[in-house]
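For reference, the structures are reproduced in the following blocks.
Please treat every number below as a calculation from the coordinates, not as lab data. Keep in mind it's a predicted model, so treat the numbers as computed, not measured. Cβ atoms are built from the backbone, for glycine too; each structure is taken alone.
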Structure 1
Amino acid sequence: MMIDDEFITYSDSVKALSGQKTFTEKNIDSSKRAALLESFFQSKKMICDIDNCVVNFDVERIRKSDLIIIDYHLEHDSPDKTLSILNELKDSEHLNMVVVYTREKMDIVWLQIASMLRGTYDINSLLIEYDNDEVTDYWENTVLPDIKANVGYSLSKDEIIQYITSNKTIGNLKQLLNRDNTLTVKDDRDFLYRLICEYYVQSANILPNEQLYHHVNGDVNGVKWLQAGNIFIALYHKGQDSYENDAENIWATLNESLCEWRPSYYQLLKSEIQNKIEAEALSFNIHLANDIYGQAAWLNEIIKAEDGVLKDDNIDVIFGNLAEELYIKLRKNDKLRGFINSVFDTYKQDFNAGEERDSLKYCAREMKLPTNQNITFQDMYHALNMNLSSRNYEEKHISTGTVFWDIDNDNWYLCVSAACDMVPAQGNDPHHERLRPHRLIKALQLFPVRPDKALPCAHHSKYIYAYDNNKRKYFSIFNEDKGLPVIDYMIILNHSQEGNEVNKRNATAVVLRNNDGEIEKVNLNIKMKSQLRSGYAERYQAIASQYGARIGVDYISVALP
């Protein structure tokens with residue numbers, strides 16, 4: 001799709017033919033440019049819509065386009081509308097490729113777009129929040145005058161680009177502040193490093209949009225391309241007169257910029273799958289569409305469900321069926337499978353043709369990870385095994401395979417109770433009745449192990465991989481000293497109460513212990529960390545069950561002479 005406010009629309013053309021409207025030379029040139037672009041992309045079998053974005057413009061409509069070509073100034077000399085569109089596209093669920101063309105200086109446009117995509121903070125609010133008169137005085141009387149005079153604490157264009165794309169403060173700033181003995185507290189100096197950099201980002205952002213920080217990728221010179229969230233932007237300088245080669249040049253600029261960005265295979269696959277889902281309007285006809293009786297039965301189950309939780313569970317089953325059919329459809333799509341194979345074939349060919357012979361280092365570099373640290377490769381396979389065996393905890397309540405953490409005692413556990421015993425609405429045994437709304441659970445205690453044990457022996461299937469507070473955790477289900485599992489029991493309080501998004505990961509448990517002959521209740525604050533996938537959860541449940549059903553017999557050993 002091409003968006004240009006100077007483009008002559010079909011309705012305006014009709015008015016011109018009937019003498020109701022006239023056009024400037026600029027309108028005619030823009031329309032000629034649009035016609036050439038439309039012809040070029042149609043020759044590549046890409047649909048090219050053209051819009052002047054004046055009235056009734058919907059961002060949701062353009063986000064599904066394979067490529068968006070947009071004029072930087074959609075409202076006369078103001079880029080506000082274009083920036084607003086780019087900001088919305090950044091947060092869409094579809095990877096959007098955009099070419100912004102402009103007659104402005106490329107470095108200025110790059111900086112304005114980058115600062116908007118990244119998000120800015122109000123400098124005065126930061127100072128008020130920091131609440132330090134000495135720092136505020138130093139900012140107002142020393143730093144700010146330097147910046148405005150473009151001396152001392154001012155930043156160069158390259159330093160601003162470096163900060164936006166790395167979020168790291170500039171070394172020169174630290175040296176300057178360290179040499180000045182006015183501020184002796186390190187936290188104060190660190191705050192000023194950040195404040196100076198944020199001042200430049202805020203100054204470049206012409207949209208007053210305080211928002212959460214987004215990481216921005218871009219070319220090192222800050223003139224060619226940017227990427228943040230789900231948007232990739234290539235910049236193209238619009239010539240004053242000549243536009244005959246614009247289409248070819250725009251296409252070449254986009255391809256060069258994409259090659260410089262080097263998106264990961266995951267980003268490519270996600271984008272292509274999204275395209276297939278949207279473009280082909282995949283129909284569902286494997287199970288549900290053919291089984292009208294099943295649909296009627298599920299409708300009845302949902303209508304008659306008085307309990308909101310039971311109703312949601314039934315709807316989740318239908319969601320699951322639809323998702324399964326979609327997966328089967330995508331898996332059988334030959335074009336999609338061919339695209340995926342071609343992506344990995346390209347990596348394979350690049351590796352075979354390159355000088356790097358270590359595939360671990362090659363793959364780390366392709367994912368923009370450091371290759372000079374062994375911990376990188378260790379973290380790669382921790383992440384791989386964690387992804388294979390578990391997923392984020394999104395359950396309504398603790399269940400079979402839930403990995404949780406006793407915050408107070410720093411102990412980790414794996415729930416191995418039967419799944420049916422963990423459904424709040426179920427359980428008719430006497431202890432269920434006595435404890436309701438609380439629930440007794442069985443758990444395996446997890447024991448920390450070193451990475452050099454858990455990774456080489458991952459195939460032994462006795463290790464749990466977790467992630468907490470930016471640290472990778474490795475656990476064994478066996479006490480390494482005895483080679484046996486350790487089973488514990490605890491009561492989850494108010495198990496039947498479904499938590500909201502904030503507290504559903506947290507719960508309180510009770511364990512019992514002896515205190516001078518009396519039974520003492522001890523509360524544990526627990527936090528749900530992850531959920532093992534099907535198969536993995538059942539394996540560890542079976543191990544706990546086998547250990548719990550063990551039968552001990554006596555033999556007598558003797559030391560032979």
Structure 2
Amino acid sequence: MDLLLAPLLLLLSLHGFCAANGILPAGPVDAIVGNNVTIKTLVVNPVFTFIIWNYNGGSDPINIATRTKAGGLKVNALYTGRVNVDPVNGSLQLAALKPADSGDYSISIVSDDGTTETAEIKVRVLEPLSNIAIKSNVPTAIERNTTVELTCSAKGSYLKFTWTNGTVPISADGKRLMQKDTDSSSVLTITDVFRSDLVGPIYCTAVHPLETAKSAPFNLTVYYGPEAVTITATKPDKYIRAKSDFNLTCSAGSNPPAVLAWYRNNDLMKASGPVLTLKVIEELGFGKQMDNYTCRAQNTETKSAVASSVVSFAVMEAISGAKITSSTATLIAGNSTANLSCQATAGTVATTTWLKDGAQLANSTRVVISTDKRSVLIRPVQKEDNGKYTCELTNPVNTDTAAFDLVVNYGPEQPTIEGNNKVEEKDLVTLTCKAASIPPPTFTWKFNDTLTDTTTHEYTISNAEYKDTGLYTCEAHNAVTGMTSSNSHLLTVKAEGELDELSGLSEGAIAGIVVGVIAALAVAIGLFFYCRQKVPVDSPY
């Protein structure tokens with residue numbers, strides 16, 4: 001025994017010691033061979049004279065290292081260069097782990113008065129996990145007839161094994177599925193194997209406390225079928241559009257893949273493979289009537305054959321070339337009759353629907369839809385008949401539409417004139433004339449019944465004068481209907497600022513001003529005539 005430790009051990013024997021489970025965590029501490037490990041304590045800045053670490057591998061304890069209060073560290077020669085004791089918390093740092101380092105490690109913290117606290121923890125040095133692989137007792141299997149044994153082996157310490165089918169854990173039931181494990185391997189036995197047991201891939205996972213390893217994916221061929229023979233249509237309708245991309249697809253659960261054949265009304269067709277296209281059906285001259293189609297699947301290994309359920313359909317030509325025609329080119333409201341007809345260049349029409357501006361058209365006192373719905377009669381047309389007319393031609397495989405813009409000429413209705421009634425001198429005046437009409441009307445303007453040069457819907461006076469006071473008439477003319485309509489607008493031009501002055505006075509004040517002006521004007525006129533009578537006028541002769 002080290003001479004330096006003899007007095008210490010004597011001191012411990014005289015003063016005794018107490019176990020302190022709160023010094024170390026519960027453990028065990030696991031580490032990989034060749035790596036470093038730190039056995040951490042649960043104390044911080046302990047008051048100590050000595051911190052002693054010992055190792056017990058099953059025989060006599062071995063002192064690893066001793067840390068003194070003065071800061072010295074005494075390391076056993078067996079651990080030279082591999083050990084350190086942290087002076088702050090007393091943790092043991094052990095480098096370059098060896099398998100022989102597995103065992104129990106104890107710490108003793110000796111205080112100045114000789115009181116000792118001690119604790120122990122187990123360290124496990126683990127072999128790295130490696131070389132995980134799966135092997136089978138058979139190269140292939142027959143469903144429900146073969147027992148398969150899969151063996152997973154690996155290198156490592158304290159190994160535990162799990163099996164997964166894809167990502168789903170495999171659980172042994174003790175009957176058909178059994179699992180037997182050792183420290184280095186696991187055997188999974190599957191009795192009367194199902195295809196789902198190994199559809200996988202199968203994985204074996206080995207775990208020890210510090211590492212996890214997963215095997216390469218494992219697959220084993222299981223022969224089965226055919227079964228669940230299914231025929232699927234891209235559009236499972238009673239009628240199929242001619243020359244469309246329609247097809248029938250046959251599928252069957254089978255390994256190896258089943259050989260597929262097609263039948264029409266139980267007669268073998270000159271077609272094979274998983275897909276029967278409409279193009280092949282039409283090329284063989286079929287589809288003009290309602291026929292029954294089936295698929296039969298055969299497994300070359302099991303020699304078993306199974307037929308699908310029946311799919312029934314007929315092929316129908318799609319409607320195309322829908323068009324609306326009108327018997328009258330020019331329509332005038334209240335005076336013309338419109339006759340719209342809808343026809344298609346190909347396909348069989350089952351139903352016809354008429355729409356106006358997106359809403360379904362109905363019979364009325366003026367609108368008559370023919371019995372076969374191929375035409376619409378409107379007599380007489382009115383302005384509200386303007387709009388987009390659509391016919392929808394439908395059969396079981398498609399709908400084709402045609403549109404027609406019906407134009408009913410009308411108007412012009414009486415115009416409206418927008419603009420100021422009163423303006424001041426030098427103001428900009430704009431009168432705007434509007435009149436409902438199809439086609440849009442042409443405009444002329446009159447000032448006090450005299451035709452002007454303005455032929456647009458706007459009449460503009462850039463710098464108003466007194467002489468512009470008067471009646472402005474807008475006339476709207478429709479060249480198609482031959483109708484003309486007019487309306488008038490009275491414009492008064494005032495002196496600059498007069499409108500502002502008047503707008504700031506009350507009605508009574510304005511009335512007083514008007515009366516005063518009239519009175520003053522009367523006095524001035526009277527005075528003029530009085531003076532004229534008093535002053536003699538020379539004769540020109």
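Quick notes on this structure:
- Comparing distance in nm of label points 7 Å out along Cα→Cβ at positions 68 and 220 across structures 1, 2, the highest figure comes from 2.
- Given -13500 for helix-only ellipticity at 222 nm (-39500 (n - 2.57) for each DSSP H run of 4 or more, over all residues; to 500), calculated: source structure among 1, 2: 1
- Read-out relative contact order in percent (Cα under 8 Å, 6 or more apart), computed value 10, structure in 1, 2: 1
- Calculated for structures 1, 2, Cα Rg over 2.2 N^0.38 Å is largest in 2.
- Comparison of 1, 2 by distance in nm of label points 7 Å out along Cα→Cβ at positions 36 and 428 - largest value held by: 2
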